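Novice: Structures incoming, each one as structure tokens.
We did not get these values from a lab; they are worked out from the coordinates using the rules stated. Quantities reported herein were computed from a predicted structural model and do not represent experimental measurements. Cβ atoms are built from the backbone, for glycine too; each structure is taken alone.
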Structure I
Amino acid sequence: MNFREKLSNIVHEHDSLVCVGLDVDKEKMPQFLFESSKHPYLEFNKSIIESTKDLVCAYKLNMAFYEVFGKEGFNLLEKTIKNIPKEIIVILDGKRNDIGNTAKKYAQSLFETYHADAVTVNPYLGKDSVMPFLEYKDKCSFILCRTSNPSATDFQDLKVSSTPLYQLVAQKIKEWNIYENCGAVVGATYPDELKIIRDILGEDVPLLIPGIGKQGGDVEKTVKYGTNKEGKMALINSSREIIFAGDKEDFADKSRDKASSLRKEINKYR
């Protein structure tokens, strides 16, 4: 089963485009976990997964929140992934890339060592740095196109022969999609650009869309412009607003409520 088939299956099964970001952060997590548990981060992740696993199509793990702990963080990453049901998409968000041979090792690490279904990739170094990821034909590489942060405009809006750079990146993603395993990262905080990118990439390229929730992205516009004509091929990510919804013993229930509410709102516009 390739990535798009797996994505279509789980979207249909769970009626969901919700992707939950599992970004552990001690300052934002329920503090009682650090008093009552020997493994508070793993317990936190397991609780969030258990409470939301029937509501989502994917979990996204930003690797910075794990790598900061050193070898314990890599163990936490592996154990968290093992607790995610096999039918649900696992995205490792490291925005990796480098020149050819190093990129190959990054791809091997993420796809073979950690068994991710998808990764995020920086296109700045060009095609030969992206191809080692795309050679994993049953996986998906979400290539940074229009990111959700405010200073994305510093480079991504720069005009190259009158065309904004992010649009040229989108055209390259379409060109590089020879194995039909490219995706694009496009922030919900830029809905007009999201529409343009969907038009460039067409119906079949999946979009990973951060920026909903704490970053203020509009759900209706995100669904309208980010999904294809069938209301699919988009993974709409929310991290902090879902996983840090509660700070008491019922934190997992609060997270479930937020995930359920987001799924309902997304489906209202699909």
Structure II
Amino acid sequence: MARIALGIEYDGSAFHGWQQQSHARSVQCVIERALATVADHPVQLTAAGRTDAGVHALMQVAHFDTAAVRPEQAWVLGGSAEAPDDVSVLWAREVPADFHARFGAIARTYLYRILNRRVRPALERQRSAWVRRPLDADAMHAAAQALLGEHDFSAFRAAECQSSTPVRRVTNLAVRRDGDQVEITIRANAFLHHMVRNVAGSLIAVGVGDRTQQWVGEVLEGRDRTRAGATAAPQGLYFASVEYDAEFGLPSAPTAFS
């Protein structure tokens, strides 16, 4: 029995999230179906992180076990060919049996994209959040630095979050503007449910001038979700990458090469 790790890219617009559901279309379901065709047996995937409805992935990582003997390229080309157009397998690697896509991850990075202009988007309506009021990206970046380090992120945690602890360690949080696009990049050891979207919502409140830069740090210290900003829209969120111990030899960023 071999364990295979995959890098997966998907447009989450038409999915009800990663996790398999009996009543709705999920990324896990369509990829498992595609890989089962290649393996000629049922496949069960375990992902590095579960994304919500409408959320995208530049590089989700998942693993599965198989008795089928296939070259790594077969999982990439066959999996992509059998999957729908809004999902692609980027790479495949055989990994040791003790590799675990979720519990073995040492860092994850999310990207939140905002289209900041007065006119609503047509082309980007499912791929970016839209904020029509002018955003001060420099003020957002300055406010975000209060979240660096290890903290109790209860103020940015969804009520339905099932994590046993609200403590997370954020190692990078940057906000930058490129024309009409404002991007928030956040890297941490792990994330709480809706944590990135709640952080983004609070930084947007600073960016439009409704809140001060110091307010974000005060919200963090208060540990009260009701004091933070609104949960930002899902279509702006991307699971960007996930990192593992170097011994596994896995790409830490999206790649077109398998």
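Novice: The value 2.5 for distance in nm of label points 7 Å out along Cα→Cβ at positions 66 and 98 was derived from one model only; which of I, II is it? Could the numbers behind the result be given before it?
Specialist: Working: I: 1.8; II: 2.5.
The correct label is II.
Novice: While we're looking at this one, here's another question. Which of I, II yields 34, 20, 15 for semi-axes √(5λ) of the Cα gyration tensor in Å, as computed?
Specialist: II
Novice: Let me ask another. Of the structures labelled I, II, one was used to calculate distance in nm of label points 7 Å out along Cα→Cβ at positions 186 and 202, giving 0.8. Name it.
Specialist: II
Novice: State the single structure among I, II that was used to calculate helix-only ellipticity at 222 nm (-39500 (n - 2.57) for each DSSP H run of 4 or more, over all residues; to 500), giving -12500.
Specialist: Working: I: -12500; II: -6500.
Value -12500 for helix-only ellipticity at 222 nm (-39500 (n - 2.57) for each DSSP H run of 4 or more, over all residues; to 500) corresponds to I out of I, II.
Novice: Just checking, which of I, II has the largest value of Cα Rg over 2.2 N^0.38 Å, for residues 146-249 alone?
Specialist: Result for Cα Rg over 2.2 N^0.38 Å, for residues 146-249 alone over I, II: largest is I.
Novice: Check the numbers for distance in nm of label points 7 Å out along Cα→Cβ at positions 194 and 218 across I, II and tell me which is largest.
Specialist: Going through I, II one by one, distance in nm of label points 7 Å out along Cα→Cβ at positions 194 and 218 peaks for structure II.
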